[in-house]
Structure 1
Amino acid sequence: MPADALSIQGHETFGAPSLPRIRQAIDEMPEALSRIGKYILDNPERVVRSSLSELAVLAQSGEASVVRFCKHLGYSGYRDLKIAMTAELASRRSVRLKRASGTTGVASPLATRLSQAINSTAQKLDPDLLLRLATKLKASRRIDIFGAGISGIVAELAAYRLMRTGLIAQAFQDATLAHEVSTTFDASCVAIGISEMGLTPDTVRFLSEAKAAGAFTLAITARANSPMAQQADVVLVATAVDPPPFGGEMTAVPAKILVMEAIAGAIAAR
């Protein structure tokens, strides 16, 4: 029987998509394993070219933790996970090439993915919660926003949008600077963390330190039960695109922009 048809420990087969499985399982994993999962989701093409020891270094983990992560997903080891990921990445490339060569190209399916995420995000936004949040933001002495990677770019856009409403807001992508700023937080401040998966250690730390100092904390993320969300007084969910971003895609950004525009609209209404 071919390897891609084998069932492992009662779980799904090798041929089943590995990346969506990792995204689903992250909430149930200990923090050390979820950190490995986040690295794999962010860098799938690099992971399939990496050895076990290389992935352990890249994910700031140990080799034993990587093996434990693979077994948690139902794979017998790292090699089997790489086989599944390699097949999945090849399948995605094939689908994209077919779309690009078709009459509609890549724009139509991409627009569908984005519109689904945006519409789902809009449905999850509570107007009353947004108005209460707007009141809190308007009463704040200052608003500090932190994000890493592409979420850092969204943080910059969020600070710009809030400043245009007349509020004092600034964004940070440098973790050391954000930590230094967090030492001046008090109950008159608002801290906003932006992270797709809600697992980025620097972003979690930023909100945790802000909350400990008495600041009001807001998380904008695709995962309402993530470690970052657990440090927030309010969580606004920006629905993830399906399938998740891949190969440097910026598809996670539009839903977060919608969230920020909804906040700005609520501030204007106040």
Structure 2
Amino acid sequence: MTADPALLIQMLILLLAIGGLAGVLAGLLGVGGGIVLVPAFFYAFQALGYDGPQLMQVCLATSLATIIVTSVRSVLSHNKKGAVDWDILRSWAPGIAVGAIIGVMVAANLRSVTLQFVFGCLGIVIGAYLGLGRAEWRLGQAMPKGAVRAAMSAIMGFMSVLMGIGGGSFGVPLMSLYNTPIHRAVATAAGFGVLIAVPSVLGFLFLEVDAATRPPLTIGAVNLVAFLIVIAMTLLTAPLGVKIAHAMDPKPLKRVFAVFLTLVALNMLRKALGW
């Protein structure tokens, strides 16, 4: 399919704004880009006329592709400071990867409206935790092992793929609830992002999406235009978010973001239910 130059220019403008915002929020609040990128991609592509039955698969796959780059960069940066807990990462890796692969197989066979519903429901849960969660909450004093670890790691990988997000949104709260210091949780969750994104993107690259309903320059379900622009913009704007975070207290902003995320999730639910 030949890409319409005018359409590519519109996509370029929208994606520059999306990537810039995602980078600032990631640096400012420590939230993964996927939680912003998936709904942003969805509304952008929909506005451009690409509202096919597999639109959400394209949004999830493209978001996860960006997470490969940002998570690897983040892990390497955190590792230089000795913040990554490699024991947790190694022991949780098999379950997370298996869950991610199952997530791709399930997502590939769901309608876009069903994935909107899933994103909406899980987005409300994440928004509620961001807005109402307390640092002192605990489920245990150490990360689970054995069967509990196997189940929880697989569920994390599975749910993350269905939302198109990396390891931060589920991994950081989980590790915090099990008494992992927040700086180690954030650093280690970046590694979760790599484990989630790599196998899932490989799977999504082989997903067949109707050429008539997918955005231009899409391979499998991964849109190359969105991937390249967002990566470039997040690398530029994430340091700005970090500077703002150091200059002011990010906690009130995190509450505002929690409200924003909850409203986005509710709107996804509204669209999924046809209201």
Structure 3
Amino acid sequence: MSLLPVSLVVITHNEASNIARCLDSVPFAADKLIVDSGSTDATVAIAQAHGARVAHQDWLGFGPQRNFASTQAAHDWILVLDADEFLSPELAADLQRALPALMASGKAGAWLRRSTWLMGAPMRWYRPMVGERMARFYHRGRARWTDARVHESLRFDGEASEFKAPFNHADNPSLAHKQLKVLRYSELKALDWRDKRRPVRMWLTPLVYLSTFFKDYVLRLACLDGWRGFIIAQTAASYAVYKRMRYYEMQRNPASIDAAHAKLAQHGLEH
């Protein structure tokens, strides 16, 4: 493939098992950049061996980290992937063919579709993991990431195109990885709620669990993915409850914030 004036940008922390596949799936990007927040494994060395530049930035939160990364890109047009994501050959070919015209237009970027693999196989029915629509290609002067610590989103300032062929997401390699991610994300979300002085409302917690499970298992069709669908719905409902319990604890006992940070740091989850 001929190179396009596009920067592939990936934020990383201990992603040695994923980063090569991610970088190699975008052969048309003239610039490949990882912004690393202090990996202690071989992430940086592997990324450099696969043609990426490396910038270091202490962790700022997902939204701010992505906005910082945008400033470090060599080109205005940016494709963002997570380290455990990679383009399908079909999408890589589509982007190679269509991006020159898109970049010559006044559009802000493009929506891509993500297909997620879980427990060794692609999800078939659960809507958030089958063709999930995500803003991942953009001109940095026409789009910006929200400043949320977690569950950030890219906001386009203008019209955007859309591609149908999927990019792939190799979700957590085990449920143990998933539960550690729940702990990390819950901490970040609770801190965001604290900064915004959100009311605690613990009395809603049982309803939150039931409504989240019903939404994912029934309305989002997880029930059609068998036991994997049940596990997904249960995990989503438990996450919805746990982050509220953690926020309640922060309000009741502020000292728990530093204690939790220290414990999470022992597992490399302080970021």
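Read-outs throughout are calculated quantities, based only on the coordinates presented, and are distinct from any laboratory measurement. Keep in mind that this is a model prediction, so the values were computed, not measured. Cβ atoms are built from the backbone, for glycine too; each structure is taken alone.
Could you tell me which structure in 1, 2, 3 was used to calculate helix-only ellipticity at 222 nm (-39500 (n - 2.57) for each DSSP H run of 4 or more, over all residues; to 500) as -26000?
Computing helix-only ellipticity at 222 nm (-39500 (n - 2.57) for each DSSP H run of 4 or more, over all residues; to 500) on every structure in 1, 2, 3 gives -26000 only for 2.
Could you tell me which structure in 1, 2, 3 was used to calculate distance in nm of label points 7 Å out along Cα→Cβ at positions 78 and 214 as 4.0?
3
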